[in-house]
Structure P
Amino acid sequence: MSTTADLSVLFVDEAAALVRARTGLVVGPARTAAFRSALADAMRSARVSDPVVYLADLAVTPALMDDLAGRVTVGETYFFRDPDQFALIEQEVLPALLRSRTSDSGPLRLWSAGCATGEEAYTLAILASRVSARARTVGTDISRRALAKARSARYTRWSFRGVAEDVVAGHFDQVDDEFELHREYRDVVEFRYLNLADAGYPSAASGIVGMDLILCRNVLIYFDQETVARVADQLLRSLAADGWLVLGASDPMLADLVSCHVVVSSAGLMYRRTKGAAVSFASILPPPRAHLAPTPAVVAEPPAPALEPVRLETVQNPVPASDAEVAARCYAVRDYDGAAEAARRAVGRPGAEAGVSVLLVRALANGGELGEAERACALALERHGMSAELCLLHASLLTAARRYDAAAVAARKALYLDRGLAMGHLAHGAALAGLEDVPGARSAFTNAATLLAGVPRDGIVPASGGEAAGRLADLVGAELELLTEAAA
């Protein structure tokens, strides 16, 4: 296997250029030594000793690129890091968000972007509990190894430096030399793969949309200026109309790169969307759960049950679980890889129903495989062309990929199949907004608002992934205001 000393300067430079082209991560002179070491580690992990072979594989294998990119970033994190920012979030931001919501608005949506091993995402869950806020948190990262660690919710003392002992004791159980987070906090946090440099968000297909609070701290420092501007724009569009974006002290200023409101706080700069900015809600249409929704199921649905073996049988009469049942059980506990694997087997069997294909597409999307999800959805539509749900999901994925013309066609087909489907009008509005057809988008969202008005505010909207009509109506109203301002 190759060692650090074996790697030529040319090879290291070519690998760094490829990483930059695919992920936006910049390997400057100060990071060259660390990158060389990460490159050697990645090659050993891939069991490839020939630099030429590795470079060729790196160019065509997303998993290899994800692994290397994850090793390049530092991933330095711990609970309650930058306590002044967290104090401001607990004492000012979360209470303000709660005051702006009605009792039927649904849980707050919180996002830890570049979450590494999960300490920041879980800290947000703890803060939300302190202020009695119903909240769902999603943590995303480019490193699948870090995400696996985050999902375990087990940490060593190093993750608690500076944290008071009573805080640790009140939220964790000690297991040998590690500390396991209490289930109540684990159940309201979900971790997903996401490359911030990709164009797949804001979108419910990626699980990111209408976020009330985004923490993206000490991540943008790895990007070049062009990528910073693009990522910043996408982060701002991922916010709800009154949402907040919090960066780290080392991150670049955004005001000179994108349109945004800058708020000077006691804990540093914070950012909000400007009036008339590109609509965030308009670029979504989502997945997770059993139907599309303008918010990911991770945010809208109740806490997932504790992980259990995927087994459907009684002691007296064992009954093997079908692949479709296994897929559904895996999906319910957010094991998206397991759900996709089982669903792939199920969809290949004669007579497989459209619902199994829907589950496969959602599992792939929730696992960060948006390209695979789109391809699986297109294939499923060849078999189940009359499924409005698949058409909606296809529109969402196409919108996430910024293929707005095709997304509009898919959304119109969903409406042809079910004209009264509010989520269909939302899908259509999302695509038209992407095409900068403001009058058309306004008309589509108005149709959605009219249909939502016919549902009790605490009623669950069909094909919404468990979202309450009141919360959706509020979001649609905010987006209609932005569209009106954009057209002024």
Structure Q
Amino acid sequence: MRALFQNFKQDLPASIVVFFVAVPLCLGIALASGAPLFAGIIAGIVGGIVVGGASGSPLGVSGPAAGLAVIVLGAIATLGGSWEGFLVAVVLAGVLQLAMGFAGLGWIAYYFPSSVIKGMLTGIGLLIIIKQLPVALGISGGFDLESGGGPALSLLDHMLQRLTPGALLITALSLTLLVAWERWLAPTMKIFRLVPGPLAAVAMGIILGALMTSGVIPYPLAANQLVSLPVAGSVNEFFGQFATPDFSFLMRADVYVIAVVLAIIASIETLLCVEATDRLDPLKRITPTNRELKAQGLGNIVSGLIGGLPVTQVIVRSSANIAFGGRTKLSAMMHGVLLLLCVITIPALLNMIPLATLASILLVVGYKLAKPALFKQMYQHGWEQFAPFTATVVGIVATDLLRGIGIGLGVAVVIILRHNLRNPFSVADHAANSMDYRLQLAEEVSFLNKGQILTKLQSIPNDARVVIDGTRSKVIDFDVLEILREFRASASSRNIAVDVHGAILNPNLP
């Protein structure tokens, strides 16, 4: 215990900064997820206290993740809009993550191509932008394409009539502040580096909302355009705000599918964040990945049981923790305690935050995930990186996250197979007019290569001398061996001398 508080002077200020970053993100991600806003705060508390205490990561901070928002939104819809039914899937996902940790599966993220992972994050960013635009523009009910009832110009006119001037003003000013804070204010003046940009945007949003409510600004916001957290009048009322899972949903197969998807995506996102955080750690400490999976599993079990969103380790909060001097996991745990105190003491203040402000923060998050520069960078890496990346992005936007990742992986596998097909063997250079050929087989030669090998053997002229060299090969598929046997057997009819090294072509083999 004494060792935990050894760096208290460094961890306390870092935890305060992480807390300020986490409050708007917890609320914004809950908004993007179509979940109760209070669920985002619960997940932040659990991610700080429970996961922070169980994790072996010295600097990683866990909480609700933007990367899961789209999955949560779709999962709740799949379950008929039942939040309590979705909580069952969160608990099951936590159990799966615990099992993965005990099974030693902390290495799974390393087997996903980076192009697909970047495509996944980019697709998530685009979906966040698409989902938050109606909130940012103040369009009630979102983009209802059927309600326009006419051609494109009529639809546009219908949407323009539903815009809310107050929400538009808050969105415009919030985006301006966020961009200016990050690009000019924070880099040039130390005082602006002490306060995170999202917190400043929230403060401005509260002030603008109050001015609109008082009539100073003649664009009042509707009640459904503000954060709506329950305000407890007593301890019993406070604990009554927490939701519990409806375990009758255990009888539904789709709950288990959602749980598997949540467990896999949350684990991958966590492990990728762990790798990035360890690289940023000034002390270069290494996080035990299997223990991290167990901690995340425990966190999701607890979060699901009390009504919170699923949690992962999050790079935004983790990097803020590192940037502001965090030394140990105490900073992550204290940020969870601060979130708990916040929701107990000042829920009325949180209810003054306009949803347009949170949408603006999420639009910036989505843009950072889907920067145009990333498309250019992936294109410059070559089509073998760009094709899986683009396929993943398009697949996620056109279908859903899981199918999009599957499409990206499929494209990546095709590229791997293409490489395999291109390099089954090499032919040694020989002098002009020479009839000597040396076929050097690759380290692994599969049945996919037999067409190219057969074509090459058939192109060898009569009266030639051929050396088939398999000394470097570890695996030669049976179909390929069969082709080589048949070539050797028929070579005498073409007066071709065949010499085989390192490969057994016994025709009596089964």
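Derivation of every value follows stated rules applied to the coordinates shown; laboratory data play no part. This is a predicted model, so every value here is computed, not measured. Cβ atoms are built from the backbone, for glycine too; each structure is taken alone.
Thinking of P, Q, which structure, once relative contact order in percent (Cα under 8 Å, 6 or more apart) is computed, gives back 13? The correct label is P. Among the shown structures P, Q, from which was the value 14.6 of mean count of other Cβ atoms within 10 Å over residues 374-381 calculated? It traces back to Q. Out of P, Q, which structure matches -14500 when helix-only ellipticity at 222 nm (-39500 (n - 2.57) for each DSSP H run of 4 or more, over all residues; to 500) is calculated? It was calculated from structure P. Hey, Kirkwood radius over Cα pairs in Å derived from one of P, Q reads 23.2; which structure? Matching structure: P.
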